[in-house]
Structure I
Amino acid sequence: MKKILVVEDNEDIAETLALRLRIASYEVAVYHDGYDVLTVLHETEHPPDGIVLDLMLPGRSGYELLSSIKGKWPEVRVFIFSSHQELEKTFPRTWIEGFFIKTDGIEKLIEAMDRVLK
């Protein structure tokens, strides 16, 4: 089973996304703060297979988090899940597997994760 970290400060969105990912046969852990995720990543022996990352987070922004993740764990697949479509072009395409808009729903995100991770 592939392990996914969901990094989302909106608890309702995070829990809905986690539930949908579990139904799709992923092991899921949810974090609401950028610092918590970095702490967990530094303490784990095996990094997750993928991270679903919101951009606007307390503690550390999604931009800062993405830079830290790719600097230390370049093999981790990152999927941006954001409300801010205008920010899509600001990301290095080689760092992310895709940029998904929350208002488009979760299905496109999960379909992309299945293509990349399974």
Structure II
Amino acid sequence: MDMLFTLDTGTGFWNPLLWVLGTAVAGVIAVFLYSLGERGYKKGTAQTEPFISGNPEPEKGLVHVRSGNLYWGFLDAMDGYYRRLVPLHTGDLDDYVLWYMGITALFFIVVVVFR
């Protein structure tokens, strides 16, 4: 029965019943808009290819810009930092979790000592 009452927080209000009603109305509107969509869409045909003003799509290797080309100035300026950081990134999730747990433990130690 508490769902029928509004909780006044002093800066606003919270009523779960209104949230459920609002979500249901948004869902009905979304389904209605979806039903107005194009029914002739076919996956795996020319309809799924990007439209580039009528031009054929170029080969990806010819137009792909690698991040090293985009950020060369940044990487060059931060070279000393990245030379030390890149070897630490092994790609193994266990290593990342270990780093996370170690830094979190260090943070908690600092908080306890200097509180």
Structure III
Amino acid sequence: MLTSQEMQMFEKNLLARKEQILKNLNGTRDKIKMMQNQDPKDEGDFATLSIEADIDERIIKQQEAELKEIDIALGKIKDETYGVCEMCEEPIGIERLKVKNFARYCITCREIVEKEH
């Protein structure tokens, strides 16, 4: 089990990452709005804008998914289930949590989940 100090550290890290993602999302959405207001001069400009918009949309989807995982992890901190694998209910190693603060599975169970998808 994690100590209360470790829990506080992870909560702080998760909140900081959440804030950064929200800033990134707002910036990316503003960029998309600016691109939508541009008038492409030719097919090359149109293609460039289209590719950039597609990339930005993918970034938004990835960051929104991470944001959802962060919110789940923050909820687990509140209900004191943070750091416990959702599959085997064993503690998730602290080193894994340091790398991926919102990990929901231990390494073994993560591999099983990934193989199923």
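What follows is calculated from the coordinates using simple rules that are stated; it is not laboratory data. Quick caveat, the model's predicted, so the values are computed rather than measured. Cβ atoms are built from the backbone, for glycine too; each structure is taken alone.
Suppose helix-only ellipticity at 222 nm (-39500 (n - 2.57) for each DSSP H run of 4 or more, over all residues; to 500) works out to -25000; of I, II, III, which structure was it derived from? The value was obtained from structure III.
When FRET efficiency 1/(1 + (r/R0)^6) of positions 21 and 45 (r between Cβ atoms, R0 = 35 Å, to 0.05) is calculated, the result is 0.70; to which of the structures I, II, III does this value belong? List each step's numbers first, then the result.
On the way: I: 0.95; II: 0.30; III: 0.70.
Value 0.70 for FRET efficiency 1/(1 + (r/R0)^6) of positions 21 and 45 (r between Cβ atoms, R0 = 35 Å, to 0.05) corresponds to III out of I, II, III.
Looking across I, II, III, the calculation of FRET efficiency 1/(1 + (r/R0)^6) of positions 37 and 101 (r between Cβ atoms, R0 = 41 Å, to 0.05) that yields 1.00 traces back to I. From I, II, III, which structure was Cα Rg over 2.2 N^0.38 Å = 0.94 calculated on? Matching structure: I.
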